[in-house]
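There are structures below to look over.
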Structure I
Amino acid sequence: MADSSTDLAAKENVVIQAGECSVTILPLLGGKIASIVAKGHELLQAPLAPYAPRTQTMDFIESDASGWDECLPSVVACTVQTAAGPASIPDHGDLWRVPWQLVTCSAFCATFRAQCFSLPLELQRTTTLFATHQGWSLRADYTVTNTGTHPVPWFWAAHPSFAAEPGDVIFLPDSIRRLRLTVSNRNRLGLAGTQVAWPVAALADGGQTDLSLAEPPESAIGEKLFTDHLGPEENWCMLERPRIGLRIRVRFSPAATPYLGLWICHGGWPDWAGPRQACVTFEPTTAPIDSLADIADWSPELAPGQSVSWPMIVEIESI
């Protein structure tokens, strides 16, 4: 693998395109969707550090922490008991740190496959980009398969970090009025487990804040929240970006991925002197947790040879 970060990012890149929208995928860097450009605007969080090879044990903070990764079989590092013995899952799972295999590719569609190393799981993702009357649609079709000889626990979360700036607005279905907090920088919203009103939430210091409005990076906000189990009509979330004249709507299937994680970061992570994230990450997921060790009854085990499939769609439209 090349030492130069430029060479590493460019080697074997896959680009799919529809008119003024292009999507760049980096198979050598965990199948990362590194770029979604529409009408000349980059929609994903820029790299915080140069692209570089990953190891099986490094923390996510040691990477570029950008773009769109896939979290399988856990988001945070943990150890789980399986029929084959204990399994250690690294930070943000296995797949962002291993090369993906290109299965098929055309001008507007690419299919990749990747193998987890902590558990016998294989993920296949087909991404298809096409123009619509309103703009573009990027569809991701996923299949996870247990390739082992024993049942295994698992859950999946998408990790597309969309760039955000002051003036941007997050929209959720009107029926979603509360979210469960798991992380809040400086405990701004309270402790983990706190039920937080949406969109106007109480602050721990007695004030209020509108969580739907993007804040400047100096606000140092970093918060992770989850919905409750979603109903059939609660199948979308959206980021509206007035300055660039675009809205990004994520659609998913609550029948297959019945929860939504929401990472809102306005300069609040990482806690260092270098570049920090300014993004909103919409995370359709099979379970409202970050640790596979807490899986409980949210996601059943996969039997040997069993597969599960689900879709996720990103719609890009002019405002």
Structure II
Amino acid sequence: MRKFLTGGLVAAAALVLGATSSATAQTYNLTLCGASPGGLWSLLGAGVDAAVKKSFPGSTITYQTSGGGLANVALLDQKKCDLAIIHDAEAKAAIFARPPFKTSIDSMSTIAQLYTWAPMQVIVNAGYAKEHNLTKLEDIATQKLPAQIVLNRRGNIVSAIGESMLNAIGASPENVKSWGGDVQYAASSEQGDLMRDRRADILINSLFVNHSSIRELASAIDVTLLPITDETAKKVVDEWDIQPFVIPADAYQWNDKDTLTITVAAQLFVRKDADEKMVTDITKALTDNVAELQGVHKAMAPLDVKLMSAAKTVPYHPAAVEIYKNAGL
């Protein structure tokens, strides 16, 4: 009888402890605003979900498609998502009420930088470059060339940065047109066709180094990369609060020199007034499980906790700061 009572008490205690543990176990059901389905940001959304699930089983981070970082600024501000991926330049535009923003939106806090390696690549038809002795982007303005240039579609932040690069060298779209050339705007998926069909001489877009679209273009026509000067890089970096970037000489078989350009970075944001415990837990889940983010695509391999903590454009949420400090950063 005594043995039965002892065993019963143990079992009852186990049930109570189990119920208590279950009741206090933290789970999250959050939305993350990204971009179109199937792109890198959707993969990053899956990586964030996996990282949070690993630390907080039963949690779900739901990826919400959107028009991209510019749209995500407003969606986060309006509390239509809990987390959002936004480029540094898009956040800068929002804070300083630059187009397309009519008023300042300053409700964002950073919790993690995701990547810094999506450089603006100036890809030119090699025949056109040889014909006009193009060795750097600035030569377009120096020679007042009637170049056919293609930027990303209007309303995309990298299109605006491309225009800034042209303005910085004195080759604004208006100037290019006055020289007999033109500046076109097309989605990334359409730009290669314009180059292959000789309807564009120069492509300027933010792409990962050795992106598949670049490999496909280089297999169809001879291309080369144009660098920008330190002066041009500084002008655009200062304008958008972004970073310089060097594409290494060995990045492409058809390029034999280091190529200076600039790059945009993507960051994960919450609202400034986000729940402190949620921010603490999500940031800790990401830093503890960074491999879940690294594994979503080979382009994410360089991500580490140090880089996650190194964003400059928008201050980190105080709860995230504590996590990075505890990690020695």
Value 1.00, calculated as FRET efficiency 1/(1 + (r/R0)^6) of positions 115 and 243 (r between Cβ atoms, R0 = 35 Å, to 0.05), assigned to which of I, II:
II
Computing Kirkwood radius over Cα pairs in Å, for residues 139-226 alone gives 15.6 for which of I, II?
I
Ranked by distance in nm of label points 7 Å out along Cα→Cβ at positions 131 and 203, which of I, II sits at the highest value?
I
Comparison of I, II - label where distance in nm of label points 7 Å out along Cα→Cβ at positions 107 and 299 is highest
I
Origin of the value -500, where helix-only ellipticity at 222 nm (-39500 (n - 2.57) for each DSSP H run of 4 or more, over all residues; to 500) was derived from one of I, II:
I
Output the label of whichever structure in I, II has the greatest value of Kirkwood radius over Cα pairs in Å.
II
Calculated from one of I, II, distance in nm of label points 7 Å out along Cα→Cβ at positions 123 and 155 reads 2.4, and the structure in question is II
Determine which structure produced the value 3.8 for distance in nm of label points 7 Å out along Cα→Cβ at positions 99 and 179, calculated from the coordinates; the candidates are I, II.
I
Structures I, II, by mean count of other Cβ atoms within 10 Å over residues 147-154: label with the highest value
II
Hey, relative contact order in percent (Cα under 8 Å, 6 or more apart) derived from one of I, II reads 18; which structure?
I
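Every number in this text was worked out from the coordinates using simple rules, so none of it is lab data. For clarity, every value in this text was computed on a predicted model and none was experimentally measured. Cβ atoms are built from the backbone, for glycine too; each structure is taken alone.
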